[in-house]
Each structure stands twice: as structure tokens, then as C-alpha cells.
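As C-alpha cells, here come the structures.
What follows is calculated from the coordinates using simple rules that are stated; it is not laboratory data. Here the structure is a predicted model, which means the values were calculated and not measured. Cβ atoms are built from the backbone, for glycine too; each structure is taken alone.
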Structure P
Amino acid sequence: MNLETEIRNKVFEKFPNAVFKLQNESHMHSVPENSETHFKLIIADDSFVNTPRVLRHKMVFSHLGDLMQKFHALALHCYTHDELSKLDSEPESPECAKK
């Protein structure tokens, strides 16, 4: 099983009612082709209601557990369903400086 699928499965396990989008953004960085080193996760779940952003991130990170050791970066954007519905566009990730 590839790392992207493992992350996706873990997120679904913890947040079964979430709407989420996981993107492998490794191609935007100075890594070998087909790498799984940089990801972006946009997630909306009502378990985040009345929860500060840093605690939302901790909820996701703690559930990913040992998977966190297998990649370099995770751009994490956690919302409630209501917050997500009010966004005009999804958060963009910057290009990494290529070597």
C-alpha cells in the first residue's frame, strides 16, 4: 500500500464523517519523481467545532502516529463543515525553490 493510501485510510478511520482532500504535492519540491514526501490535507469535520486550530492539528497528527515519520511535510487545513462552505477557494501551496 502506498503512503498516500495509508494516510487517507487513517484520516477516514478517525474522521468517518469528514469531507477531505489529500494531495501529494511532492512534485512541487526538490525530490525524486514519484516521491511521497509532501502532502496537503484539507479536512472538514464537525468534531472541530469550538476547537482551536492548534488542537485540530494535534487531533490529526496524533492519529497519524507513526505515519508522520514516513514523510517530510504535511500542509494541514482543518475546518468545520460550515467554515469550509464559506471558503471562496481552497488554500494554495507555494512552489518550493527547485535546485
Structure Q
Amino acid sequence: MNAPLPTGPLSPLQKQLFFQSARRSMAEVERVLARFMASELEKLDDTACEKVLTFLNHPDPDILDWLTGVTQPPATVDMEVISMLIVFRSEVSPGES
């Protein structure tokens, strides 16, 4: 899925986050991230961008399982990022799994 780059000015971290989100190995994860980035990227400060970038270092199958509730993430995973993505996903696509 090719998400359009937001039109506003982006910090270097926001640009890095956008491109790492757009190039995922699983289409399902890429779709969630593309919609999230299109809506929320310009609102994220550098600290939030760093947290999401760290989160994106996890394998896509794990991310998908955590976002859909199939498995619980380990304690080392930032739950703030997962919560942010789950809330966004449920608000945008309440019936989608």
C-alpha cells in the first residue's frame, strides 16, 4: 500500500518513521501503519517517533498478533505504542480484525 507522504513539514525522525512504516513484510501490518501515519504522523513528537521506531524493529507477525490480541506482547515491548495503534485501529475500522 502506498501511503501518501503528509503535506506538512516533517522532522527527520517523522520521515524515517514514515518510510519504515511503508515498507513492511506483511500487508496487514503495512495497511494499519499506513493509515496511522496518514492520520497521526504530523502529531508525533520526536520522543513518540523514537518509541514507534523501536516498536517497528519487531517482526511483523508478532506486531500483527499483538494488535489483534492473538498473543500478548512480552514485558519488554512498549505498551504505549501498542495501545496507541489499537485505539487508532478500532476508531478507524471498528469491524476489521
Structure R
Amino acid sequence: MSETSTSFVEVRASHLLVGTEAEAANCRQEILEGKTFAEVAKTVSKCPSGSQGGDLGYFTRGRMVPQFDTVAFTLPVGELSPPVQTQFGWHILTVTARR
């Protein structure tokens, strides 16, 4: 898809936010080893969305900081991102749906 054809697409994503890359990598590993994303997010995330298991709901391109946005709009549904750094800290993302 070209940039133009995807500019109106919304994604639904969940994330967790921690302070260091090592913490993010540890969280990612816990999820890969069988914990649910929501369980880990509720336990460790510094973002208010953590209480909802990290669910951010649907959002359009440009609503999030650039580093986050890039991952959210390129990550395949159901996959787990590597640690992503923004000015807020370190994130792990998963895209749960697109529309």
C-alpha cells in the first residue's frame, strides 16, 4: 500500500511503558514465554492505559509520537514489537486490529 492509501487507516494497539530498555526486553520475553500482554501491562506499565491491559483503542496515523506511530502502522496484527524508545520511556506494542 502507498502512504496515501494507508493515511486513513486506523489501528487498535496495546502497549506497555517502562523506564529502561532492559525492562522492556524483560517484559517482551515474559510475553513470549506465555504471559498475556494485558497481564504484563497491568503489572508494570507506567501509562494509565496499563490498567486496561495497555489497550489504547483505535487511533489514526499522526496521533502518537513518531517512533510509536511508525511501529503501530507497520507491525503486523498480533505480533510483538521490539523495545521502542520515545521521550516517555520504552514501549512494547502489539497491534490488535486494523480498520
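Here are the numbers:
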quantity	calculated
Top of P, Q, R by relative contact order in percent (Cα under 8 Å, 6 or more apart), largest first	R
Answer label among P, Q, R for the case where distance in nm of label points 7 Å out along Cα→Cβ at positions 17 and 33, calculated from the coordinates, equals 4.5	P
Ranking P, Q, R by distance in nm of label points 7 Å out along Cα→Cβ at positions 25 and 73, the structure that comes out highest	R
At a computed 26, 25, 21 (Cα extents along the principal axes in Å, for residues 41-88 alone), which of P, Q, R	R
